[in-house]
Structure P
């Protein structure tokens, strides 16, 4: 018998967060979250996104044993401003039992219908900055701290439950030694002179902070056309600065400004924390923090975000960012670069990376069902 219960208490929310630890106990590829940080994601006092979003966390039990979870999310900024009349579902994990998956997603459907929403889509988080998609290819590649991993049967379950593919994503990796940077270097010089631009490099986090709000404003401008876009609010900016910018190596954040010192482009890269997160098994203390700090010197990096002001798009500004990163990576002895999920039909962004000799390593997608 399958029973669905909403996770409300601290104990239940911790069970929600830690369920995948048993499901992927023996996986070489699943990357666990930091338990204490993941719990904060679902707390209105620590996650400002929840000021504009409703979230219900559901746990599935079969014969009294915990066998699955899912989060139902309504981001009211999205529903109100983008005319995207949907309920999101994410943090979906379950045993290989179709009835468990159906019971969990039925709960999401009920909430969506109660709010007169048109469809449900997932797995996705609260916004573009969250994890996205069910993995459909690349199960033998290690995950990242900013993407979900899953067993192949997830896709089978969604297909059997008559969900349809909504968006497709791809992920690539590049060996640093394979990157052809000469063209970017030549273009960098031309573009800097033509548009009076300069790149900003940082060695201290406090030096980049005066530009942080501008970066999030530019993110809102450069990503606004995406169908899944949800604007970053002022309250969220403060949260993200504390959570992420203090966490990322300052030399892995690149800004491009014009003559008036206005930000026109940015790039954010993160060291690979995957292996460190696997070692600490969700716990920062007492020794996990040392593995995290050591990972900041990893020879593998993940491209997280790149944004260019709409007025400067398709003008070669990306070459300034790529060349700046290449110089830093060369200095740091980086061996491998990976890109986080990109929309498969975004051919323009994929074209930018052609000189990196990309290798496709993963595919993933979101699924949709009409309500």
Structure Q
């Protein structure tokens, strides 16, 4: 039984505890937040035995195996270092750190202390994403040619309203502001399919709606083009397109695959081999058959209690804890995590350039 500590008792911490409590190999022993009321309420909601406002004290008073860091990214390096030096493994909320330089230091610290670390790229562990990974591994895609990753965002949501109405919100202090806090969700899906070669990145951003004088500096629409070793990618972040979408499209030399993360579905567009008019008649029927089959799979997942919102996070927790107990590789390579951080740094630098006086 792994003893878990959580630092940062905001909304996402509830999701962490709920998924940890579904596992049979771990328990949340303590939570910590600088705001006493947040730690107290989180501990009360989930019957966590201990609560703290002092992270050092929590580490000294308990033998914790894993620390979940769910704080703003500017604190990740310092907290991870303290956790690792106390002998704890680390599970990080994205983004990795304030920048890739700090992210590299964080990873090096974990490696030097022989502790493991992973980050919450949980969408990559949803059922459709795992099916895509298997599809590609079997050679059904062929060679990747182009990737489209789309992430929609609702500015009317609770978190967005908090940062848009408060110019002191920590998101405003990030080099990439709103994009840096969210764009991991689009970037981390494409990195596994990009060659490990130098990348060319072109990023453009703008704000479509003017809200008020304090927050008009927060850009809310982003378009990114990426080229690496003969594979291209488009990343789109949109706060205004409706419905709010979340999908990925992977074009290969054999087939094209579409993953809809909102609908939890995967569909394959195969090369048409039937000639003439019949070839135009059959595809809608084949598409309908795929949709029916996907709906059946989703119903099966629902019946087996595997269709909850954080199902991917649950799988990621399980794989990470297993890597600790069995001393096997972590579920996401450090090179991939760092590459995502470096890409976000480049995007942030292009859309929010530092002005020299």
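Computed from the coordinates by the stated procedures, all read-outs in this text should not be read as laboratory data. Predicted model only: the values in this text are computed from it and were never measured. Cβ atoms are built from the backbone, for glycine too; each structure is taken alone.
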Task: Structure responsible for -12500, with helix-only ellipticity at 222 nm (-39500 (n - 2.57) for each DSSP H run of 4 or more, over all residues; to 500) calculated and labels P, Q on offer - done: Q
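Work out distance in nm of label points 7 Å out along Cα→Cβ at positions 16 and 32 for each of structures P, Q, then name the structure with the largest result.
Values: P: 2.0; Q: 1.1.
Structure P gives the largest value of distance in nm of label points 7 Å out along Cα→Cβ at positions 16 and 32 among P, Q.
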TODO: Determine which structure produced the value 136 for volume of the Cα convex hull per residue in Å³, calculated from the coordinates; the candidates are P, Q.
DONE: P
- [ ] Match the computed value 4.2 of distance in nm of label points 7 Å out along Cα→Cβ at positions 112 and 128 to one of the structures P, Q, and report its label.
- [x] Q
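Using distance in nm of label points 7 Å out along Cα→Cβ at positions 256 and 312 for the comparison, can you identify which of P, Q gives the largest number? Write out the running numbers ahead of the final one.
Values: P: 0.6; Q: 2.2.
Between P, Q, the highest calculated value is found for Q.
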Open item on the list: Between P, Q, which one scores greatest on relative contact order in percent (Cα under 8 Å, 6 or more apart)?
Closed with: P
